[in-house]
1. Given a value of 3.6 for distance in nm of label points 7 Å out along Cα→Cβ at positions 34 and 66, point me to the structure among 1, 2 it was derived from.
2. For which of 1, 2 does volume of the Cα convex hull per residue in Å³, calculated from the coordinates, equal 85?
3. Identify which of structures 1, 2 gives the largest calculated value of relative contact order in percent (Cα under 8 Å, 6 or more apart).
4. -12500 is what came out when helix-only ellipticity at 222 nm (-39500 (n - 2.57) for each DSSP H run of 4 or more, over all residues; to 500) was calculated for one structure; which of 1, 2 is it?
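Please treat every number below as a calculation from the coordinates, not as lab data. Please read all numbers here as calculations on a predicted model, not as lab measurements. Cβ atoms are built from the backbone, for glycine too; each structure is taken alone.
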Structure 1
Amino acid sequence: MIGRLHHLVIDCPDPAALARFYAALLGQPITYRSLDFIVVAKNDHSSGLAFQRARELRAPRWPDPQYPQQMHLDVMVEDLAVARTQVLALGAVALEPVPEPTVFADPAGHPFCLISRPGWAEPVGS
């Protein structure tokens, strides 16, 4: 195990509005809020859905590849340097300048981010 899912991050033009929608749909509270990033989760110590402002969002159209889906995974890890090496060895490609990228693409091109485990989260692998 290299890491554990932190959030599924969804791009949107209005994070507050979309978070309210999913909070009502899922019966879960908004557990984190900033101007451009909001989280809906069971509590403030669990993973959930995150909504990230994308001002120039080109809304997806299922299943039209000209309008692709705009989501990415946040994966929490204990040690960013170790995890970088491990995901690159698995076939990921860094999408940020080296030497210390945190955004990668999986082998099919989907983006994901490595983040340091927040202090409230259980250690990765436990």
Structure 2
Amino acid sequence: MNPFEQEAADAWRKAIGESEGFQKEGRQWKIRLGLIAEGKGILLDLEGGGCRSATVLSSEETVTRADAVFSASEETWRALIEGREKMVGAVLGGKVQVPKGDLLSLASHAGAAKALLDAARKAGGLSGIA
């Protein structure tokens, strides 16, 4: 499943809503979070431990509409979702960039970010990305 297609984004939104981990870790997080890779983006509207919407957009539109954005290669997103890479290490190692948003504020939600990636794995991950 390619998460940068609307059908996959819808499955991810559902998995986030069913995630006990995100319900707990993300309950204080209200953000429009953008994730981009190679010209494609997903805008997650997160609030109160749930995901109100997950919309596939161009990377430019994602940056414009998001409060904060993480950018990485498709391979890095695959590694993060599969659990082979940790978000904090990927950011510190330069594999994930933060072109928009306050890194310090985002760091306080590391548990919620991990729960998002876990939900992505349950929703089908990145198996469709070449």
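1. The structure behind it is 1.
2. It was calculated from structure 2.
3. Comparing 1, 2 by relative contact order in percent (Cα under 8 Å, 6 or more apart), the maximum is at 2.
4. 2
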